[in-house]
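K.L.:
Structures follow.
Taken together, the values in this text are just the output of simple stated rules run on the coordinates, not laboratory data. All values reported here derive from a predicted model rather than from experimental measurement. Cβ atoms are built from the backbone, for glycine too; each structure is taken alone.
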Structure I
Amino acid sequence: MKKLMMSVMILGSMSASAIDITITETACSNSGVYTNANCAQLTNEVKNLVDEDLPDVSIGDYGTGIANANGFAYKGLGSDYSDTFTFFSVRGALGAAVDGDIDKPEAANGIGIGAAVTVGLNLDILPVDKIGPVDLDKMDLFVSFMSYNMDQDQDDLEIKGDISSFAVMARYRIVDGIDFVPGYMLQWGGVYLHTGLQRSSWDASVKSIFDDQQVDINGANATFKNANAKFDIDTTTTTIPVEISTYLRAAYVFTLFGGAGFDLVSGSTDVSLKASGTVEAGSASDYAASISASESDSGDADLTNFRAFFGVQFNIPFVRVYAQMNKGIGNDLIGANAGVKFVF
């Protein structure tokens with residue numbers, strides 16, 4: 001099962017130790033090296049191999065964790081926290097998030113992945129200067145989107161799935177910035193208010209065949225036969241964020257930015273794992289065992305989330321390279337994203 005579980009971890013979707021993966025000894029000749037004691041140890045070794053990479057969290061809790069992390073992986077992808085622009089900006093970025101200890105992925109409640117292309121437009125291009133009390137030169141509108149097919153075959157591993165996202169965000173400068181030293185040598189960018197709607201989803205099906213893997217105890221060995229496992233995940237998260245941000249630019253090249261946000265969240269995840277197969281000796285009458293698992297559950301995202309974020313950006317004319325960290329307040333969510341941006 002190790003190949004399956006490692007691949008699923010890469011996709012951000014893991015199984016759980018609470019899944020009842022059953023290993024049942026069906027034959028033991030109790031002769032030669034296939035004694036009752038060695039057969040029992042073979043069965044235990046098969047169980048250890050199957051359970052080796054399973055995380056320490058129930059499948060239901062993992063569904064909730066994935067729903068939380070899925071939305072959190074997109075924080076920072078839908079707006080801009082480190083630049084102003086006269087006309088428009090274009091950015092491509094990748095994000096990821098973990099609900100739990102980032103140093104212990106086997107104990108994480110869930111993992112999320114994100115990606116988006118974001119186009120920003122300054123509304124000063126409109127033929128009016130203001131709409132009511134809103135100065136349009138202080139407002140930017142952002143649209144983000146992504147659709148990617150993950151289908152691929154790698155040796156005995158089959159991966160099928162899709163990742164998609166869509167967001168519309170608005171940013172308004174509520175406090176003007178200050179140029180302490182001209183030429184972007186030292187500039188405070190002011191204070192910005194951000195809000196909008198973000199929706200992200202991904203589904204994945206990972207199937208792996210484990211034929212020919214072997215276990216050996218005191219010369220008694222057995223081989224996996226017709227053994228396969230399939231993990232399915234389907235998650236969708238919708239978020240309404242409200243954020244406050246600011247930034248400081250120094251020596252033209254460096255920008256530090258940060259802020260805080262509140263999210264109103266709606267989301268759910270369905271997860272399932274099925275496994276089957278046998279483990280046999282050279283002769284099935286010497287030793288044989290069966291493998292079986294069939295578990296599924298679902299989880300809902302937490303309704304609200306508070307978070308803080310900070311990041312750094314490197315500036316060259318018209319091009320920006322940035323990285324951002326996000327940390328949930330009062331929970332175990334942590335995320336990061338990075339990308340390249342063009343501003344005009």
Structure II
Amino acid sequence: MSPNADVVVIGGGIIGCALAAFLAEDGVRVRLYERDEIAAGASGRNSGLLQHPMDELLTGIYADSEAYYRELGHGFEMPEDTVGVLVVGEDAADLELTRADLASRFPELSAEALDNPHEAEPALAEDLAGFLIHTGRPVPPAAATKAFAARAKAAGAEIIEGTAATPVTADGRVTGVRTSGGEEPAGAVVVAAGPWSSAVVDPTGAWRPVGPLWGVNVELRLASPPRHSLEEGGIKDLMTAGTLGPLFSLVTRNGVSALGSTFLAEQPEPTEVAPALVERGSRFVPGLAGTQAVSLRACARPISLDGRPLLGPLSTEGLFVATGHGPWGVSLGPGSARLVADAVLGRDPAIPRELGAERF
């Protein structure tokens with residue numbers, strides 16, 4: 001083992017790896033522990049759409065994340081152009097209310113009413129209503145996570161896979177971490193363990209502001225895949241409420257379309273959920289019917305009690321968290337990591353109170 005770390009990061013998803021990279025590049029001795037492998041969770045299993053979060057508190061973090069992806073390097077290339085997100089449904093009046101609200105709050109999205117979504121996207125059924133928002137860059141989330149891990153290593157960070165770690169505290173402050181190899185000292189610990197972050201911070205179960213919201217992802221190769229990303233109206237409200245799905249979404253990258261979305265409290269068996277996803281999706285994209293799945297997978301999104309991230313320090317001195325991003329981990333991960341890295345370094349990170357880790 002190398003000498004003791006100044007900062008230990010727990011969790012090898014997009015946020016943990018970006019944190020390790022930023023801290024190491026700022027001269028900190030960093031060690032990252034991942035209990036499985038890099039990008040094993042939602043950072044490697046979700047549909048991978050970098051898109052506007054449609055939340056005023058999060059738009060700045062999203063813009064910063066876009067900038068960090070552009071300069072990421074290490075084999076990662078962010079698509080230059082957005083594909084657009086078509087929001088579709090059967091109730092034209094309800095969708096128009098949603099579109100008008102987005103247009104007034106986020107003019108940068110150029111939320112555009114469509115008389116006939118099928119003309120804009122021939123893969124869609126002909127009787128749907130919808131509107132187009134100008135956002136969405138399909139990215140391979142595992143590739144982005146591994147690129148940040150490579151960047152962290154290049155800056156001197158040590159990344160240890162297959163080893164779980166938990167914070168060790170004494171007299172109200174962090175003193176280090178405990179692993180299967182014993183205890184080791186550290187000046188600060190950042191928990192970025194996705195939906196398992198609450199349990200890592202507090203194994204007693206008394207503090208549970210973040211937990212898993214499970215989704216199933218079905219990948220298919222369509223004969224004529226859509227050019228846009230597709231989403232059924234109401235997904236954001238469903239996700240925030242933590243209600244069971246499914247609703248329809250489809251993200252296409254390199255000829256493979258990822259079909260969702262489910263929002264489940266318990267870990268599902270993908271083979272049991274996939275038929276319902278395909279059946280529902282076929283109502284929106286008829287070409288899905290009878291298409292053979294390329295792959296099936298489930299992932300747990302880290303959802304907080306209010307659907308927003310938890311960022312920054314906790315009451316225990318030297319203990320920080322970066323979690324609770326729900327489906328926005330890819331879209332907000334690097335920007336969130338930079339804010340928390342600045343907090344660890346004692347800078348003013350300008351984390352809004354509404355996103356502070358201690359608000360629950």
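K.L.:
Just checking, which of I, II has the largest value of FRET efficiency 1/(1 + (r/R0)^6) of positions 176 and 216 (r between Cβ atoms, R0 = 30 Å, to 0.05)?
P.N.:
Comparing I, II, the top value of FRET efficiency 1/(1 + (r/R0)^6) of positions 176 and 216 (r between Cβ atoms, R0 = 30 Å, to 0.05) belongs to II.
K.L.:
Hey, another quick one. Of the structures I, II, report the one carrying the highest value of percent of Cα pairs over 23 Å apart, for residues 120-303 alone.
P.N.:
By percent of Cα pairs over 23 Å apart, for residues 120-303 alone, the leading structure of I, II is I.
K.L.:
Out of I, II, choose the structure whose coordinates give mean count of other Cβ atoms within 10 Å over residues 64-71 equal to 17.1 when calculated.
P.N.:
Details: I: 29.0; II: 17.1.
Comparing all candidates, it corresponds to II.
K.L.:
Supply the structure label, taken from I, II, corresponding to helix-only ellipticity at 222 nm (-39500 (n - 2.57) for each DSSP H run of 4 or more, over all residues; to 500) with the calculated value -8500. Intermediate results must be reported in sequence, preceding the final value.
P.N.:
Numbers: I: -3500; II: -8500.
Source structure: II.
K.L.:
Ranked on Cα Rg over 2.2 N^0.38 Å, which label among I, II comes first with the largest value?
P.N.:
The structure with the largest value is I.
K.L.:
Figure out for me which of the structures I, II the number 23.6 belongs to, where mean count of other Cβ atoms within 10 Å over residues 40-47 was derived from the coordinates.
P.N.:
The read-out comes from structure II.
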